[in-house]
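Next come the structures, one after another.
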Structure 1
Amino acid sequence: MSSLNFENLKALAERFVSQLLQKNYDRAASQFDDQMKTAFPESELKKSWQRLTLPAGDLIQMGVLQTAEMEGHRIVSVRCQFELAAIDVQLVFNSQGQISGLSLIPSKTEYHPPAYVDTSTFREVEVTIGKGKWAVPGTLTIPNNSSDNTEPFPGVVLVHGSGPNDRDETIGPNKIFRDLVWGLASKGIGVLRYDKRTLKHASEFTEDIVSKMTVKEEVIEDALLAVNLMRETPEIDSSRVFVLGHSLGASVAPRIGEQDTDLAGLIIMAGTIRPLEDTILEQFTYLYSLAGSMTDEQKATLESLKVKVARVKDPELSEGVPSKELPLGISATYFLDLRSHPTKEILKNLSLPMLILQGGRDYQVSPTQDFQVWEDELKSRKNVSFHIFPSLNHLFIEGKGKSTPQEYGVEGHVSEEVIEDISQWLKKFE
């Protein structure tokens, strides 16, 4: 047996997975032994990895899960926790420290409903939002009739954050939207949630389509179709249909309200009101500062990001600017669309009732620079309510200390206080 111990092999395993995450498939495949290079060539490695990870969203954390020794083979499992799924990379090492076996295993996380949910009080129906090429599957949750809970019920349509979210807005072991849906349905509120177009039709989003995509195609079109479907549901009061947006969904909710003036109101959960490029820079600065001092590489990344942010703000920005010159590789078309629909301007002509909710520990949407602006813009309106929850993070899950991406990988639930706040606000419209 090789002099390589498990600490050496763990480092090799993490290096291999890091190379996959960085799309350095040739370097990753170079660690295979001769048999693996034949059985699992670089092209096949790339295809297998992308098939599993493209629909999984952004990486939250990565680390060695376990090690084992069987019949002279040393096995190291590395777990990659993405927003929508966990994937275990199981590596078998030979005596020379080469990879002689590889398994990519999607890991399912069981959902445990929070205590405030009573599943006997509602039923769920599978539905389809829209028609044709971009139709997406969804779930309509309808409360059951009882002596004190009779239809027609108010209806809420949930609109996701950024990325290829599923209908539960799964992030690690957490299902934010399922918490909201089942919590609200337990209180007599109908809710509609659905898979995002960018998840259901991930393979259809070619580089050309992505380069021309805006939040209209990513979010707004399906949200408007979902609202119409909700209105047509017999058990739902068509005059009491609301949109609840989280993160990006909250940021563009005013645009949805602008386009559908028959909505009963908007619920804004962690919505940015500043330019997207500013929040991206702020997030990276925060994350890099968590360890105390930044590395030279992190400082260089931030400087590069500042240049890209300045490029977005350039009045001469055009759709022809390559996405690699802009933050997170987002297209100029996307940024230009957001620039031409500033939320502050939309709010000036939007008279819809609104409930604005914010977690006090949220590092993705600032309690001071975002929530405070919503409040400043709308505090004079009697039909707008505000609530900040000091101990909640961006997912509206309770925690302590500085919020980090790692806590998204720990199972939790949307605070019952949030469910109660929303349901009490909706009761005003009975």
Structure 2
Amino acid sequence: MPWSSRDSSVENMGFTLNSYLNDDWTISAGFNRQRHQRQTTESLYGKVQNMDLGVGEYALRGRDTYEQYDVSTGFFDFKGEFYTGDVHHRMLIGSSVVDYQKSGMQKKLKIAGKVNINDAITIGKPEELDYRNGTALKQVQRKTYGVYIQDLIEFNDSWHLLAGVRLDREESQEATHNNILPKLGVMYHPTPNTTLYTTYSESFEPKDPVSESDDINFGKQLDAERGESLEVGAKGEFLDGTLLVTTAVFDIEKSNKVVTEKRENQPSITTQSGKVRHKGVEFSIEGQLSDNLSILSSMMYLDGKIISDPKFAGKRSKDTPKFSASTWFNYRVGDNSQLSVGAIYVGERFGDTPNYFKKDAYVKVDMGFSHTINFANEQQGIISINIDNLFDEDYLRGGCNNSAMFGSARSVKASFQYKF
């Protein structure tokens, strides 16, 4: 219905300080605080209710949700370089903290009457559909503390080693988790302009408690989602450094994935039995084709599958195309103007976990033009015009089979920037 809406406001404040102790050692520190308030009013959410395909009728369900996120982050880094004999070290020692709080209220109700998909009939918003008439959402408070150390060791011109470890402690109302995350990389330079490398790293992502009130495990504290990444690749500079070519093979596995099993006429069940694995190959090229023309192009083949799940093991991960690519050309028109043209290709992919709903592949073309005006005392004015989706391509972005989102139609944006 036309009264469905989302209103957001974001306040963000922060600072960063850098101190150069000497030619070899520096200190960096920073703090940031963000408050995000969001109200979402929906006339339909989840699966379409009471659908009669014969006449095209269905029922509405209203939901009004208010959410507030307060996130404070801080970091302190000590960076420097030194030698042990002939071995060169580039050291990083640091710490970080994240204070995350989430609260909100929500009202859900059935909306009387039936809607026909073929009629442009509006059902008004019920007066009682207001989050202030609802119940409080599960409040989340979580603090994460991290300490890390990393050393880039250059044994000689050919062999480099990157080794690091991060210790994280996550505290919430329900539990405390400790994580040790290693990082390791080996680089070999056959020539001064080429590099062969392999890297391994681990990650974790804290998860909020189960928030759906009709779930058997409502309010249950969830463990962090964990990831492992292995990558092998090569990089090279050619044509006197004007062309950079990179390629890589990667394998990423995530475990402890949150899985919600929907059951007919029964409460849903949320667990962490999910595991997903993404394997693929990527290739990119960047550089100057001539004095006036430059290119940035990339492509990726991705095999994303669900490895462990109560119902969907073996299915492809949703919204992960097997093939995607992009190319962007910049052409300098005279000394002060630049014309840019780019295209993005996204292959077909599934929009739902069961792999019933398939989204078509698409190509989107963008164009931009900028002109710089030079003023006195090295001041500049920059005029920019950008056209997004030049040929007005119809395509689907995220979302599943009951809430897929259309991509943006053609739009033209103009801006003026003044540098002084």
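Results, tabulated for the structure shown:
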{"quantity": "Cα extents along the principal axes in Å, for residues 224-343 alone derived as 60, 36, 18 - corresponding label from 1, 2", "calculated": "1"}
{"quantity": "Which entry (1, 2) yields the derived value 23.2 for mean projected area of the Cα convex hull in nm²", "calculated": "1"}
{"quantity": "Source structure (of 1, 2) for semi-axes √(5λ) of the Cα gyration tensor in Å, for residues 240-303 alone, computed value 45, 13, 8", "calculated": "2"}
{"quantity": "Comparison of 1, 2 by relative contact order in percent (Cα under 8 Å, 6 or more apart) - largest value held by", "calculated": "1"}
{"quantity": "When distance in nm of label points 7 Å out along Cα→Cβ at positions 88 and 360 is computed for each of 1, 2, the largest belongs to", "calculated": "2"}
{"quantity": "Structure with the greatest value (metric FRET efficiency 1/(1 + (r/R0)^6) of positions 120 and 136 (r between Cβ atoms, R0 = 41 Å, to 0.05), set 1, 2)", "calculated": "1"}
{"quantity": "Entry that produces 2.1 once distance in nm of label points 7 Å out along Cα→Cβ at positions 192 and 248 is calculated, selected from 1, 2", "calculated": "1"}
{"quantity": "Answer label among 1, 2 for the case where helix-only ellipticity at 222 nm (-39500 (n - 2.57) for each DSSP H run of 4 or more, over all residues; to 500), calculated from the coordinates, equals 0", "calculated": "2"}
{"quantity": "When FRET efficiency 1/(1 + (r/R0)^6) of positions 32 and 320 (r between Cβ atoms, R0 = 41 Å, to 0.05) is computed for each of 1, 2, the largest belongs to", "calculated": "2"}
{"quantity": "Entry that produces 17.1 once mean count of other Cβ atoms within 10 Å over residues 40-47 is calculated, selected from 1, 2", "calculated": "2"}
{"quantity": "Among 1, 2, structure where FRET efficiency 1/(1 + (r/R0)^6) of positions 24 and 288 (r between Cβ atoms, R0 = 41 Å, to 0.05) as derived comes to 0.95", "calculated": "1"}
{"quantity": "Parent structure of the calculated result 1.00, given that FRET efficiency 1/(1 + (r/R0)^6) of positions 96 and 168 (r between Cβ atoms, R0 = 30 Å, to 0.05) is the read-out and 1, 2 the choices", "calculated": "2"}
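A short reminder: the numbers here are calculations on the coordinates, not readings from a lab. Computed from a prediction, not measured in an experiment: that's the story for all the values here. Cβ atoms are built from the backbone, for glycine too; each structure is taken alone.
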